[in-house]
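Every number here is computed from the coordinates shown, using simple stated rules; none is lab data. As the structure is a prediction and not an experimental result, all values here were calculated from the model. Cβ atoms are built from the backbone, for glycine too; each structure is taken alone.
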Structure 1
Amino acid sequence: MGMRQSVAALLLASVLAAGASEAASAADNTIIFLAGPSSDPFWGAVEQGFNTATKELGLKTQWAAPQDFNDIVPIYTKMFEAAIARHPGAIVVGDFFPEPTEPLIKQAVAAGIPILVYNSGRSGWKELGAIGFIGEEPYLMGQAGGAKAVAAGVKDALCINQIAANPVLEMRCKGYVDAIVKAGGKAKAVTLASEDIGNSQKVQGAVSAMLMADPKIDGVITLGAAVAVDALESVKAARATGRKVDLGTIDLGKTVLEAVRDGQMSFAIDQQPFLQGYLGVLLAHQFIEYQLAPATEINTGPFVVDAKNAAAVLAVGDKYPGSRGAN
């Protein structure tokens, strides 16, 4: 009898422990934010927004990001799987790579974890069961860049994509190309090897090779600040031979803003990543606490930066370092 009581007691303790564990998990309102490498100016600005919201709202949050862009698809997927396994209060995730990411979004939603999609995944967040979407309208981002290039006289252009298979970047290029073609010019999208991003020599070499391969190219847009800085060196070399090449980018960084201010680049199209980080935390918290969610997508871009307002945006970056990608 005593043995049976001991066994029963152990079973009861086990059940209670399991219940306590489940309760602790359910009570964990941590907001996990899955992001890209903070060393990149864009992601540095997202992290600034994330940190500011965390501090101002007094919330428990976790920033999860890979070290660099190498093997980013499997690494990002594993980070998402680990976040789901923790069963946090909410997960803020970019649908950058739909094939591995979207099944995980559905898995998290089925497990009762609120998912807020940001940056990438604008067209499918509702069907996946997410509570909302925050980010740019990518086609309009590219289109705005194309309009600035056309105004600068561009007739034959390149859109340089640094991450293959990312639908947002593909739509940016489409918007840029369509704007150039609609104005009577020519344009095409090209893709850099993702593993070369962060290697300035390789990026500069690739852009220089593109310019040398087609002397008619007179306009280039990049889709990230780091790539823009490298492309600027290649464009400067081409300009030194007397060639006219317009350069613009999507996303900001301090060097980019200085180049726009000084006339070395004609524009930068900002999706305001600080807002994506800040609103990602804020909206996740509002859903956890109040069951509130936006009824439709929240646009953070395009916001056009050119010679007229580059200095003002730089001043904001100096006052609040990292807030405009200017780190």
Structure 2
Amino acid sequence: MNQERKSPTGISGFPVAPYQENGNIDEKALARNIEFLLEEGLESIFIACGSGEFNALSLKEYEAMVEVAVSVVDGKVPVYTGVGGNLSEAIEKAHLSAKYQADGYLILPPYLLDSEQDGLYEFYKTIVKSTNLNAIVYQRANAILQVEAMEKLIEFPQVVGLKDGVGNMELNIELTQTIGNKIGWLNGMPMAEVTMPAYIPLGFNAYSSAISNYIPHISRMFYEALLDDNQEKVRDLYNDVILPINRIRRQRKGYAISLIKAGMEIVGLPVMNTVRPPAVRVEKEHYQQLERILEKTFNLYPTNKKVIAQLD
């Protein structure tokens, strides 16, 4: 088991939760999703997190997804799981992650409550101390740690990173400039490509890419252009691909999950355009818009790797 105290860098893949027609998790489709991300060179895999419909999974389904992910990845890149919500369930999922020898976990917000900083700190601390796995704090919704609480939390060696899904740049500057390289910094904003240019100067050297589930070559092309300061390529990718997809994503609540599955289905990956409530499926009009964008994308930015993936 990898005990390196280092947060993932580069582009992180967040597989979905594929369903069979009867509504059960399709483990073969999940394995293919993960294999595709590995083939495309993503630097880490985050299983059963937001894109994986963490909120809608039973404990049995969660365990199955973690087991599949660790088995398929087989040590090639770090595997992180999602834990959070109810504290006791979060600890149980952390223990399951340790059982299957994941590298660490991303701590999602606690269930519902808005809390004082002391309460949030205790929530994170309790989970972090429950295992020896690496832990990444997720700034999101009702769980936003300020500098003082985060400084206390990083005294635990398990805490290796912070993922921001809020976009409070004033707070991000305070955190990154105060804490520096003691931990890693991940951009977890929705459609993170849109905001990544603002995060890189602050020291963020990783981001979660939703579109990597179906057009990972665009994620790679964009990130490399950004690091190379190739502003023309960045602008082209924004106007041709990223911003048009983001405009569809904003049309309906829940599209942050379902639009990923729609894109995967369009490119031939074995994932149906199905999600569990309260998320909603992508509407026909928006699905067709995404089809046109992806057709244009592959014409303008072809990939040498085969996209179509069939189940055995």
Structure 3
Amino acid sequence: MTVSHRMWGEEVRDAWSETTKMRERMRFVLDAEGELFTMTELCERYGISRMTGHKWVRRFREDGVGGLGDRSRAPEHCPHRTDAAVVGALVEARHRHPNWGARKLILWVARRQPGLRLPAASTAGDILKRLGLVKDRRRRRHLPHPGRPIAEGSYANQLWSADFKGQFKTRDGIYCYPLTVTDSFSRYLLGCRSQLTTATIPTKKNFERVFRAYGLPEAIRTDNGTPFSAATAISRLSRLSVWWIRLGIRPELIQPSHPEQNGRHERMHRTLKAETTRPPAANARAQQRIFDFFREEFNTERPHERLGNQTPGSFYQPCSATIRTAG
């Protein structure tokens, strides 16, 4: 007798059914009881180890045919298993407060049954989930980033860059969010407006102001923050960037964690911070006056090394394309 494949020993697992394994084990123990072969010879014929062979013979002698079935590998006793009283208390708490999370439920149970040894919130959550008392959260869909930006900024208005310089508080305790817009070729600072928030509506109004003053660029490059990007939309298009597309402007997003892809704008931000926010002004209106003074000086008086020590204003010309609608 020769068995060509090891289908039922512990060394190999395959797709054969439990019935086939039981039949082969039965044949093995009957051959072993018949003493026609030594244990070494018999195990070689069946393709199993001697330890496995002795195990099946021992189980057959102790429990008969029933001992040849697979046994659970789960431990008979688990010292970390949660007490049934604790599980019952958590279930009761969940039924009373179906919208509470595991941490709140544990605190609720602890106040009413201080003698219970309650598990960690993560363990309580696993218990409730295993019992079907917690619904899986619906995961938000995150679409891939559109990729590395492609515009070069080789001439005026080919590429603008926009961003919010890091927020800070004016001396009245109110946050200021400076929205900055520059022309990438000439480094011309097109706008620097103090906002109370990064929301779409005030940002759009300030872009309208810039568009009416300087026309429309071919592309605008930004980071992936609000309101420039929407992580769950196709190509991460936000309401603001969709508006740009309707105006004929191509939105570009730098790749996450790659501020160097908007390096010219970031370098301007360093100068802006040093000269306009140390110390901050008394309030938003006073801070805007400082921004306006800085923008005028930056564009018309401050030499720029990358421009051959010329000013940005000597290189920049407004675009002929103009905004037609504020919609």
Which one of 1, 2, 3 has Cα Rg over 2.2 N^0.38 Å, as calculated from the coordinates, equal to 1.15?
1
For Cα extents along the principal axes in Å, for residues 119-262 alone, the calculated result is 54, 35, 29, so let me know which of 1, 2, 3 that is.
1
From the coordinates of one of 1, 2, 3, distance in nm of label points 7 Å out along Cα→Cβ at positions 159 and 239 came out at 4.4; that one is structure 2
If relative contact order in percent (Cα under 8 Å, 6 or more apart) computes to 17, which of 1, 2, 3 did it come from?
2
